[in-house]
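Listed below are the structures to be examined.
No value in this document is a laboratory result; all are computed from the given coordinates. Every value quoted in this text rests on a predicted model; they were computed, and no experiment measured them. Cβ atoms are built from the backbone, for glycine too; each structure is taken alone.
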Structure 1
Amino acid sequence: MPEQTTSPQLIPTTYVQVAVPVPMRQLFTYQIPLDMQQPSIQVGERVAVSFGKRDVIAIVLSITNECDVDVKKIKPITKRLNDSFHLSDSLVGFLNLCASYYHHPIGDVFQQALPKLLRQVKKLDIQPPMVWHSQDRTETSQEQLDKIAKRAPKQYALFQLIDKHQGIGWAELRTLGYSKAQLNALTNKALIKEIKQKPKKFSWQEQALAQENKQRLSTAQAIIVAAINQSTEQFSCHLIDGITGSGKTEVYLQAMENVLANNQQVLVIVPEIGLTPQTLLRFEQRFNVPICLHHSNLNDTERLDTWLSAQQGCAAIIIGTRSAVFSPLHQLGMIIVDEEHDSSLKQQDSFRYHGRDIAILRARQLNIPIVLGSATPSFESLQNALSGKYQYHQLQQRAGKSSKAKIALIDVAKQQIEFGLSGSLKHEIKQTLARGEQVLIFLNRRGYAPAINCQECHWLCDCQRCDKPYTFHQKQQLLICHHCGSQKRVPRQCPSCGSVRIAPVGQGTEQLEQRISDIFPDVSVVRIDRDSTRKKGELTKLLQEITEKKHQLLIGTQMLAKGHHFPDVTLVAVLDGDGALFSFDFRASENMAQLLIQVAGRAGRASKPGKVLVQTSYPDHPLLQDLVHNGYQHFAKQALIERKQALLPPFSFQALIRAEANYPSYPEKFLRTLTEQRLTNCEFAGPLPAAMGKKAGKFRYHLILQSKSRKELHIAILQLLNAIPNNEWQHKVRWSLDIDPIDLNW
């Protein structure tokens, strides 16, 4: 009888579709070699693939045993990383939704969800983060602490913080304004110790809530907290429209208690890094739970630590700027977006997402509540609240004994101006300083002067790459273009007529700081703008000094305008209140009103009454009159009526296609060709030159696409994207797509 042989069992070939970080709106197919098929590959897994001449990290999005592409053309993946840093199914689904809505290359979207160190092919040597604990206290150490409390109060405050929050990390301590020198001093005195933090899943304990810092809610606040608590097991969007100082943060804190008590995580999104320190401090004072930070001032290792803490469930609260919305929180129970109106929540390059909008999308996907808060809600959020899509809550009274600051207009045409200050404003400043109170002067223009010119022939020193004046920075003795970043020395002679009479024109914060110091020589003046806070930790340090009343006169740009709590500021002066009164952008009046109200909100936040003075050349302008006499809510509702009549957002939907090239005709011809497409229920506006027609040597045009229907708009966008490969000008321009644009002053 012949010997029977068994045929070898064929193992089916496995293919994966992956998101590769390249600017292409498609997935790429790769093969899984036989020796890499165990354990089974998972959706959301990171793999290394060869793309062109380099190896990159890609994310697996689908797995199949069949393939429509010629098998000979399919490359195998280079390596399976086999680590625990894969994305969850819910996060993969969320990122797919984001890529689809914004019509952005999917590989680039998925890169947003990974810290930089996880985008690298090389193997990571991940060390547990170093954290600080207090040492067991003895009689000797107590004597040391008593001495430190008298001689080094900052060190004592640091010890108290570490003693309360055992295991606090360097990122949080640095954000709160502490230094390595202070840590080393306490370590050398054997009062604290540095140890490696072992991953430990967050678990709520009774002592996690500091009851002594919990404030008694007003009736209006209590109603909002109750409404949020009733919807913790389902999706609901709550808009808190509360005047500045009305206690919105306290509502956030008390609404979070139930979520944290259920061992769920909370994501708090703030628009700017400058708001992170005070937000962190309030949350540290209330909750003794692990809090992690996510913003651009962290280094790569610190960002990875935050990502891992979120993924492993170690972090109870994540506080971050817009990109924190992509954090891999597996037990997310609530999202809070503070200052939801702020334009900083919108990414203005590459992947142009809006942090608030996709936070709402993520809350809907996870079926959890989201809370939006602002003293000046965006028109989009306000319209959704008024139409019943969001739950609308109002806080019209300031918390505690503080009262709303009064706004008054100063007609600069009727007064003598010295160094940008009118006579009546200088008088008010002197009186405020004499009472021992602080003054905030707002000027949204950094640098010494916005331009320099020749006083003989009126030549203006323009940036040749941008067709905009250079800004003069006196401290560096440089002319800097704030648009492309180019720099040059101040010319000694006018290149046009040879005159040496070259002088600065206009006024910036740097010049104002110098002039104010001349007028008030005995007063400490501090300037806060992007130039004065470039060093790491400088912003936190200056804000702390303001709170401690080391400075009486505060000068700043919009970095100082929103969210900050300065209890001794009783006078706010706005020097140039006319910036957006006559702009072509239909959102300009909304943005100006929001900024003005936010700046005004810095005055009188404690028991002392506040005053706001706005210098303007147009005191009778309807916008200013409406804001001063009727407030933001009345202005917003009137403006919404005008938007509805004009069929502008939020009563229609827009997309903006931008194009730039080395020659002015190329972007115009590229966009003109797109308008030849026949679209249903959509309208084109343009192509038009951008507000800044030339930037960094590139000529720029844009095309607006608008529709009454969001669905029809996205169908039209897909049609245009499919037509672009056949556009003869596509290789001669650089183009981008912006869904729901908020800035037409591109």
Structure 2
Amino acid sequence: MKKLLLAITFIFFQSYIFSQRLIDYVNPFIGTAAHGHTYPGATLPFGMVQLSPDNGTQGWDWCSGYNYSDSLIQGFSHTHLSGTGIGDLCDISVMPLVNIDPSIQKIKSSFSHKQEIATPGYYAVLLKKFDVWAELTSTLHCGFHKYTFPDSKNASIKIDLGFAINWDAPTECSFKKINDSTFAGYRFSTGWAKDQKIFFAIKLNKIVKSLSLFANDQSINANEAKAKDVKAFLQFETTKGERVLMKVGLSSADIEGALESLNEIKDWNFERIKTDAENIWERELRKLQIRSDDIVLKQTFYTALYHTMLAPNRFSDRYGNYKGVNGTTQHGKSIYTTSSLWDTFRAENPLLTLTQTELVPFIINSYLSFYDQNKLLPVWDLQFNETNCMTGYHAIPIIADAILKGITGFDYEKAYEAMKASADQNIRGSDVYRQYNYVPQDKVGSSVTITLEYAYDDWCIAQVAKRLGRSNDYRDFMKRGLNWRNLFDRKTGFARPKNSDGKWVEPFDPYYSEHDEKKAAYTEGNAWQHSFFVPHDVYGLMNYSGGPKRFANKLDSLFTVSSFVKGVNASPDISGMIGQYAQGNEPSHHIAYLYNYAAMPEKTADRIRQISRLYTNKEDGLCGNEDCGQMSAWYVFSVIGFYPVNPASGEYVIGVPFTQESVLQLPDGKVFRVVALEMNEKNKYIKEVKWNGEKYTKSFIKHFDIMKGGALEITMGPEPGKEWGKAVDDLPGRSVK
């Protein structure tokens, strides 16, 4: 009878959820205020084009070009970063103008959020100064603009190739008239990524009456300009309500590729392209659906799921060409860039193995193409530039995760070769790490974080070595995976820096943070946040902490001590504080789930609920940088009820579900469901669990079981279950060696 009721519930759920448009729950403005650093503009899942407004304001909270607190718009550019801590891109800025004569002056328009719309694949705003209603949508490689103009004898669209934010600056720009409605060129720039190249082609649905060009602030009488800074004004007359349409195709390889990108949009039917974009987003969102009576939760959840599909971004053009690491044109099938690996290896990439399984081989083949050209795997690649930003070599756990989960479509042997090459490099502190079996603080800054993260990455290599039958490598890298112990001080209970003489760095204060990576011992954090990063050896960490009870007490302290962070140059990334737990930055993201390893899953449930309140459906609904999907991936996993504490272990540690039901559509047509029974405000704890109708006492679930399809039935209660997640064999991480 119970199975019949569950089947009926599932049928009801399917009919209910498919009657709703999931894109209607998505609010792209979430994260655009405060320090979320997201953008609200039009894009497709993992698309090359991110067509979004720029306020023209410099500063940390404008890393995406836009912050909800602003009231001005300087233009709409075609490339943006989602939630990063450094501002770059914002290439090919355009702005419709009325009654403005061509000049080099900075031109902005005021706008109101009351006359601004953002939905998946669509953005619109009224530019008050010009009375122009601007609408944006996109395909994979082509941005599509629709501007509704007033009556004007002096209307124009400004193309500002010199526009830049924060770290970015143009180095060479080109603009050329092809005919009276078609134009092309490129923008080369330097910044966070030192060698950026973007080629564009523009086509309007009306004749441009005249063209005005400025090269390095000088007006020139020509149809072509090449300079460090180029501005172009496409001038025409308009009647009241006239809709001027414009396509902007992109390529990272050449102008021919950009012109080809225009062919993604065959006609001038803006509504059809907008609808196509909406349908694509709807299809992707339906891969992971929830049933809940809480509208706010659904808005927050589906927006988070939307954010997990904004990066990485397609980099190869319609011909399959792209700018390689050395600046030369390369060819590859579906190459991706914008790899914020220090952030995304933790949950974003593991989520993609579930929701975007077919995309994973293309992402990894992009890493391997990067390796072919750079001799190392990417650390943080932007526009196929190695920025060397952040610590670790975290392409390794992502590749290891895919191999260990049996995802095919890339060369395992080549991938293993690339992983070893990155682990044996002689830069980024790797050489002294191998020499001392830890990174000495007097040799390299951020030494504790680097040591902990290299140890984890080495453990990941060991697992792949074992899978491929490399027994000697397995032994060696497992040994390296224990290097974290060389910096763990049992007396203080923290991982802390040592110098090359083997002595602890003094004085030591676990509350102290230094943002300068050369002076810091911890990257964007302090000892409280980083000392728990041993996801591959939690029981070793537990033993070094004095056993399960003392380990749990230490976790309790993390959440209850003062939130004050010491240091005159403390990292601004330490945010979303609960005690010294910092949800606003990635090193804390796995920590609440560690209670399960101490057989205290009820404490995990309490902490996850507490942390989840930091997420809202408001513009400031993220408590820290979105970081290319990682902040949102934590929420997506936590809402459905589990999280990848060790991202390459193939295990997901169970927390507590927030919804009545979650349904994951698997690639082969199977379905995995999480059903929460007897859920209400009082029933906050997991009482018992059944997996496909059978009693299930483990406080984790394996990836391979999920991929078989089935139902995880979780019965909730006011008190924790006495058996679930308590026995030694039921704890996570026991079978992973």
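Compare percent of Cα pairs over 51 Å apart across structures 1, 2 and report the one with the greatest value.
When percent of Cα pairs over 51 Å apart is computed for each of 1, 2, structure 1 gives the biggest number.
With FRET efficiency 1/(1 + (r/R0)^6) of positions 542 and 590 (r between Cβ atoms, R0 = 25 Å, to 0.05) coming out at 0.25, pick the structure among 1, 2 it was computed from.
It traces back to 1.
For mean count of other Cβ atoms within 10 Å over residues 62-69, the calculated result is 11.0, so let me know which of 1, 2 that is.
1
Tell me which structure, out of 1, 2, gives 4.1 once distance in nm of label points 7 Å out along Cα→Cβ at positions 190 and 318 is calculated.
1
To test your reading of the models, identify which of 1, 2 gives 6, 19, 25, 26, 17, 6, 1 for P(r) over Cα pairs in 10 Å bins from 0, in percent, for residues 326-549 alone when calculated.
That value comes from structure 1.
Please state which of the structures 1, 2 yields 15.1 when mean count of other Cβ atoms within 10 Å over residues 102-109 is computed from it.
2
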